[in-house]
Structure P
């Protein structure tokens, strides 16, 4: 299983739940779509034996330390990846979202920033904004679990 999340905004209570979820659901890969905010949060997200992919968000102020503590695994968006045979585009702000989705070059397009859940299929492309993990604006802490083998997923509230 893969875990897709965004906008954790230093909420350590939620990050503790995320850490427990990684163990409970045997998460193999974590995709974070930005707005970690502070580097100290990475201790709950980057774990041995779990692949980690991230992009910077507009509230990530300590970029150099986030980069260092993540071992260079947080990138300036947008990025494209190929993971387990799936082509993935990742970004924080959905500035290029429509063009990327229309291109149909990607199996998964992941983004955050809006703090609103957006999970939809557009042609062959699955678009996922898991909403806000922090729960500050909506009152809901949400993440998305994705099975890369079946290409099915589910939104979870923490």
Structure Q
């Protein structure tokens, strides 16, 4: 890992900003840089997910109000997350294809289906953990929501990089 940081620092010291920016925007970027770009795209997808989740959790499926029972908060949060995941995954796919990964390992339909499939599987793991944390530990809904996001990011990057896209 230290050698990755060292080579990245060497690259930055020995190149002008135009070359560095071209490398950043390249889909052949260094794996560390690729993970950072993936993270930036993930922030956009995460923001999309959370905005939709909050809107639904405040309006149609109340789950933030602490006066509600843990069971109601858990169920409503699950429903809101299940709707939000489709929108956030679409944002993640579009930004990943445009900026992070190279398409072409599979045909487009299989690529999209695999991307969404892996996203839903990793989301499912986090989704199971969130309500469980609320019900069993009485955890704050927002903390449970964050645990779902962290779980999803780690699983998604590895699976998408090595199973869906070319590298």
Structure R
């Protein structure tokens, strides 16, 4: 803000050209002209940083539809965004009804959505058998089928020793 005021002060003295001022303040000429026009329109208050968010958003959900979503959720707390969206088709034309994600975001913004509980971690399962010597336990594993080069299906079955993991046949 101080630099903007200083820039305007230097510009008002009429000692320097716009190009010289831009070079000394390290700003572009369009920025300089924007600051000057704001100063001329609104005075020093025009130099304050302005909000960049748009005033109107063309894809914003209608307030009536938002109220209906919140009303339905208030009546039926266990219903989610999918079911609430389907019920909106009875009240509003199709072009006013938001997507499921938008309905969920509206509910979330108003604190009506609880995060899902995370599933508890399952402890790793260890094998039922723990062979002490080689050839105590063998295991067989059917690998499924796949097509080989001569257009015939291969059905591989592997047999292995569970202790040494030696592969007997495949």
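Where a number appears in this text, it was derived from the coordinates with a stated rule and is not lab data. Quick caveat, the model's predicted, so the values are computed rather than measured. Cβ atoms are built from the backbone, for glycine too; each structure is taken alone.
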* Asked: Among the shown structures P, Q, R, from which was the value 69, 35, 20 of semi-axes √(5λ) of the Cα gyration tensor in Å calculated?
  -> R
* -25500 is what came out when helix-only ellipticity at 222 nm (-39500 (n - 2.57) for each DSSP H run of 4 or more, over all residues; to 500) was calculated for one structure; which of P, Q, R is it? -> Q
* Asked: Looking at structures P, Q, R, which one was semi-axes √(5λ) of the Cα gyration tensor in Å, for residues 54-101 alone calculated from, given that it came out as 21, 15, 5?
  -> P
* To do: Give the label, chosen from P, Q, R, of the structure having the highest value of distance in nm of label points 7 Å out along Cα→Cβ at positions 22 and 86.
  => R
* So distance in nm of label points 7 Å out along Cα→Cβ at positions 46 and 70, computed for just one structure, reads 2.7; which one of P, Q, R is that? -> Q
